[in-house]
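What follows draws every value from the coordinates through simple rules; no lab data is involved. Just so it is clear, the structure is predicted and the values come from calculations on it, not from any experiment.
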Structure 1
């Protein structure tokens, strides 16, 4: 599955602050089958609405997906998302303790289970500390963004 970039991601600024976490994820291949893979979640204060989910190791060809940080947080609480990215919270009644993420691209669909406690902790302690929820728009240079659209 190729990398998904619906809009061009801004180039990192040298002074940008970032945080990332490495996770042991699982690609769900079926009801009883899965494959362990490493992934990295990354967040930059100069791209405050997005979290990058990067596939590593043998799944690296799946590339990097840009997810809404708010969507990821919402998905920890309740089913969230439409279209190419959907997220479901852990479901103890069905014995699933992980955060389930569905990524749909031109080449197919993948279900990915992420350790929900680690994702929640990273969002709270790292990304929300870097840019508090609700203040993301304050970090955008709107004049530059509009000029980029006009050009």
Structure 2
């Protein structure tokens, strides 16, 4: 899987260039609600519980201003990624103790024929490991700019 293949898992209706939340828990709940609003999932409680349970195991704040909450659930028909940029920063209990500015919520069905869940997570983290990509993500103001960044 190439980096530019990642864009196929993002949707404009779950892209947020100025996301506001006061806590990690509120951010997760609001983002799950956005998945519902977009018609991607129907069972908000099931997905929210899965993401909160995942956070209780260990923070998905991977450092350098990034959080990647993720999981598999029967409520997800296909692998989908939401993007939220938190300009003010948000405490996420990150590995480096710094606030999160970029959130990528990855949800996937429990079983998928192509089994792309882990490869997608790996490519996403690989893309985010480059400081130049993180800096440019912090500057995006539209889904078109976001798509361009992922596909160039």
Structure 3
């Protein structure tokens, strides 16, 4: 029988994983496409510039909570799943927040200063697209880690 502490730890892992999955799905499939449709590029950059740091901080916080709760899980196999998943969520969120986000924002400001004709063919635009793809893959990795946790802990 599970102890109360182990039960609460499992609950916190599932809750944190659900928040991570929900934020990735909601932002990438609902918020971002909506912003792309209704806002002009300048306002979209302002809005996403305000949202993205918080988005990644939420992932880091949930990953830390997963790690802390995982140490109290009763079943050894659950710990073996939760601890690496927590590290993946923290690492991917931190890399996106502290490495990719500043680079993407810097490139975007350079691109916006260019004449529209030059923007699409510029080296900066190609680099922005490359970094954006990597960041999207890291978000997919976060999503998968969260789904694995939910499936394993349920």
Original post:
log10 I(q)/I(0) by the Debye sum over Cα atoms at q = 0.20, 0.31 Å⁻¹, for residues 35-90 alone computed as -0.81, -1.15: which structure among 1, 2, 3?
Top reply: 1
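Can you rank 1, 2, 3 by relative contact order in percent (Cα under 8 Å, 6 or more apart) and just name the one with the largest value? Intermediate results must be reported in sequence, preceding the final value.
Working: 1: 21; 2: 28; 3: 35.
Looking at the calculated values, the largest one is 3.
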Original post:
Which of 1, 2, 3 yields 9.3 for mean projected area of the Cα convex hull in nm², as computed?
Top reply: 3
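So helix-only ellipticity at 222 nm (-39500 (n - 2.57) for each DSSP H run of 4 or more, over all residues; to 500), computed for just one structure, reads -4500; which one of 1, 2, 3 is that? It would help to have the intermediate numbers written out before the result.
Values: 1: -4500; 2: -11500; 3: -28000.
It traces back to 1.
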